[in-house]
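These are the structures, in structure tokens.
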Structure I
Amino acid sequence: MGAAQLLQSLKAESGFCAVIAESPFSSFREIAYDRIGQQFHAGPWVGRTILRPIVEIALGFVRWKYHLNLAEVEPEQVVAQTHVPVLLIHGQIDGNIPVRHSRRIKLRNAQVVLWEVPGADHCGAISVAPKEFFSKVLNWFAAHRRVEPSRGQLLVTTESVTN
């Protein structure tokens, strides 16, 4: 969930020079559909159709009980409106968060770069393609350096999520 949290934070935090997120979900509702489908060894269609009332009741309960509107957790919407350069990394065989989530995010903002890693599962790009992973990450931040005019210091922000 760290990748989605990072992307969601772009709504409130403007200090990023660039971000990289691996295996984010596009919206909480979409990942809820996936999770229900995974319980039945089916696709997200199960959560979107037959079991949709369960998803909606759960979202409503959390909003009532904890005052959290999980339906507003939509990294794809936040990324659609950001000017921060975003690199998404997603394994093509991700069994936890399907690659379609990153594709949805990319569709909302043409400036987003998506690296789909063949043969990589959830957050497995570094294991499948370590040299390319390090090269892409380092080059991404090098290309998006920002010098703070007030202090003249180089700022590079990274976010790392481990499972």
Structure II
Amino acid sequence: MPRAADPRVAVSLIVEHDAWREAVADPLPLLRRAAGAAVSQARRDRRSRSTASPSVAVALIDDRAMRKLNRSFRGKDKPTNVLSFPSGELQDGKRAKLQLGDIAIALGTVKREAKTQGKTVADHLTHLMVHAVLHLLGYDHESDPEAERMEALERKALAALGIADPYRVAP
């Protein structure tokens, strides 16, 4: 039985750090596919028949801007790879609005992590987008059961996009 196409997710993109275009020539299609795969897995997980087309806003920034965001919103004075900012409250596992929220992703951190993990910047960016969209949909990894559930959804979404398991430990 053929798999239904991933839902369309509207992604508005701001590239605040031009070096992103050197790392990933055209990030918008990649971000859209990643968001669609994440929403699709969340719908399967929740057995949702929703046909709504959600949207997210993404800012591709540098580590300096990310450090400021991380300090302001999480009290951590260092850059991180990705931050997600949900819009509205969850109601029965769904956002009150179709606008899921905002995502910020930092290039320097993403490049360092991709190199350390032996993957391309594009594949790591895809993983982080899937991860962030799942956060916007109410998933978290604060406890072991939550982390296992979220990571399983990430693995499935990435596999659907042809990307290897980011949590597999190399032998």
Structure III
Amino acid sequence: MDIELMVGDHIPEFTLMQMTSDGPTPITTTELFTGKKVVLFALPGAFTPVCSAQHLPGFLSNADAIKAKGVDTIACLSVNDAFVMGAWGESMGVGDKIMMLADGNADFTKHLELDLDASGFGMGVRSQRYSMIVDNGDVKNLNIEEGTGLDVSSAETILGQL
């Protein structure tokens, strides 16, 4: 059953994927969020214009400032596979500053009702652009973009909320 994610909700148990030196590796949301303060931002797709020119670079350039405010992990989520997310992270030079997470089948994204139908652009189901602060699995702040821009889900917005 789908839910609409809201501030105060606990992130449900799902398995996402990340690229490691051993190849695509599963990570559960419990592993990701339990006992940690995490900034998670999601975007429609790796290598796409706004995502590559503004959204990911904004979090990368502000990673140290975000972590200095008590954040354990910064994670980027997209409805791409782990190979694509790994390659995109490598091409953008994220190193160990940002965890690149894949929701390849959009299971997590659809469950939270944060999916976007981009089939009109030949891209299928994607994630809406959003950012959130999650403390020990509980959503403390949630910033969902209304349009195609980068107005409320930026790293600067998150910094102001921490």
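Source structure of the calculated read-out (Rg and Dmax of the Cα atoms in Å, 14.2, 41) within I, II, III: III.
A value of -15000 for helix-only ellipticity at 222 nm (-39500 (n - 2.57) for each DSSP H run of 4 or more, over all residues; to 500), calculated from one of I, II, III, originates in structure II.
Values in this text are rule-based calculations from the coordinates and carry no lab data. Remember, predicted model here, so these are calculated numbers, not experimental data.
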